[in-house]
Structure P
Amino acid sequence: MSTQATTPKIDAPKIDALEVSRVFAAPRERVFRAWSSAAELSRWFGPTPEHRTVVPEFEFRVGGRYRMEFHYKGKVNIVSGVYREIQEPEKLVFTWIWDQPGAAETLVTLTFRDLGASTEVTVTHVGFTSVEERESHRQGWTGGLENLSKAI
């Protein structure tokens, strides 16, 4: 009779997905509204306060397109996508693709959980092809949510 020790299976973190959450001291409707207009987004959306965001295209409806330009130190990075789902004030789902060669389209889901006088926003972003890409976006979403907390 032979006895073999078994190593417990540990699930490796998924490289293709990230999730970031933050609680805001504002009602859900106000937090959702910060995502629903070009003027609102241009005030706060970006990975750092030093980024200036321009929103030249914004059709806030299912099937509508958006386009954002992130201006930083003389460079411009452009992202665009299409709104797939809008459940005001609970959920947004949209595609996300950088305007650069070889960029893959990813998917972003935002949920807005009503906590009474505050709101928890969870960003789930899926479709990454590398850990580096995922972690770069994690930094961007974390910084963006920090900017939003100062704007509302």
Structure Q
Amino acid sequence: MPDFKFFDTDNLTDGEIYLQLHRLLPNDEEKDYMPTYIFAIKKVDTGEIAGELALRIGYTRSLYYAGHIGYHVDAPFRGNNYAEKACRIAFQQALKHDMKYLAITCNPDNLPSRRTCEKLGGYLKEIVDVPPDTEVYQMGDRQKCIFLYEL
């Protein structure tokens, strides 16, 4: 991605949680990695870290299977819809990069993540077998639900 620019990450909040920039990862064409924001998901009222979210910018074959957004919420904070809320905040950051749509993927048997993807209002495009030549496959995932979100 020539001349890629990361944008300001201030004010990424919904009033209950906010995304605090943890680190930036540049693109790596050799590994087919796109520029990535890594955020801590933090509670506004206490500043506690509730989880983490990665936002990957760009479009590649590998991102179709890995997803533009990856997240996890730590066990003590689950059940508060923080993943959904963090994704909605991340959508705003993706818009700054003129992204037209995002893919979020999950394993078919990960029901909490599937519910999050459904609540976000996208659509399940397909459940696919992960190609063996992808990093997602090499990490052990064999199938992915591919949810798409128009921004």
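No lab work stands behind these numbers, since they all come straight from the coordinates. The shown structure was predicted, so the numbers you read here are calculated from the model rather than taken from an experiment. Cβ atoms are built from the backbone, for glycine too; each structure is taken alone.
Each of the structures P, Q was assessed by Kirkwood radius over Cα pairs in Å; the largest value belongs to P. The maximum of mean count of other Cβ atoms within 10 Å over residues 32-39 over structures P, Q, that is, the highest value, falls on Q. Thinking only about mean count of other Cβ atoms within 10 Å over residues 24-31, which of P, Q has the largest value? For this comparison of mean count of other Cβ atoms within 10 Å over residues 24-31, the top structure is P.
Quick check on the output: 19 is relative contact order in percent (Cα under 8 Å, 6 or more apart), derived from one of P, Q. Which one produced it? Intermediate values should be presented prior to the final figure.
Details: P: 29; Q: 19.
Traced to structure Q.
Here distance in nm of label points 7 Å out along Cα→Cβ at positions 48 and 136 was derived from just one of the structures P, Q, and that gives 1.5; the source is P.
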